[in-house]
Structure 1
Amino acid sequence: MPAYIICTITVTDPSQYQKYVELAGPVVRRNGGDFLVRGEVPEVLEGHWDGQRIVVARFESAQAARRSYHSPEYQAARSHRLLASSFNAVLVDSPG
């Protein structure tokens, strides 16, 4: 059953964040992830939105998503992101 990692991001250091993007994208793809959304400034239809960007990545399962997130390669990329952004991420399964 597919699962999704959904992230909201506010970039505070664009050059450092770009290093994260360059490292993280290939790791996600190697772990079976597919980026469905990589958008800047989403249109808020209702309520309040925190973040400048939204990213949605689809994986074949929640286990595959966790494997990608916890991989040493992603954690190395993550170290660049921690210095460059405010970041929230959730993992959700699709309805069965």
Structure 2
Amino acid sequence: MGKKPSVFSEEKVCWLCQSPYVHKHHVCGGVGRRPISEREGLWVYLCGPHHNQSDFGVHFDKALDTALKEQAQMKWEEREGLEGEEAHDAFRKLFGISYI
């Protein structure tokens, strides 16, 4: 099975501020989750400050990290045509966790 497009935009600009200087951020990181994030399209482009070069970057801002994970899961479930607990269970089966 090939890689799916990002559930966010694949345009190479920061998802938050549209800066063209970006890093690829895997929304569901950690042991074993990054390759699944890549394959399932759960990644987003972020500029350095919004990624990991400032206190307000996703790696340091728990609220931003949580919001991004919730939105990624919602977008993934929608793209897969799933709803409700069936959708959350399918996501949980892939990632070992549901964010919503």
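Have a look at 1, 2 and say which one yields 52 for relative contact order in percent (Cα under 8 Å, 6 or more apart), as calculated. Source structure for this number: 1. Look at mean count of other Cβ atoms within 10 Å over residues 34-41 for each of 1, 2: the largest one is in 2.
Throughout, read-outs are computed from the coordinates displayed, never taken from laboratory work. From a predicted model like this one, the values you see are computed outputs, not experimental measurements. Cβ atoms are built from the backbone, for glycine too; each structure is taken alone.
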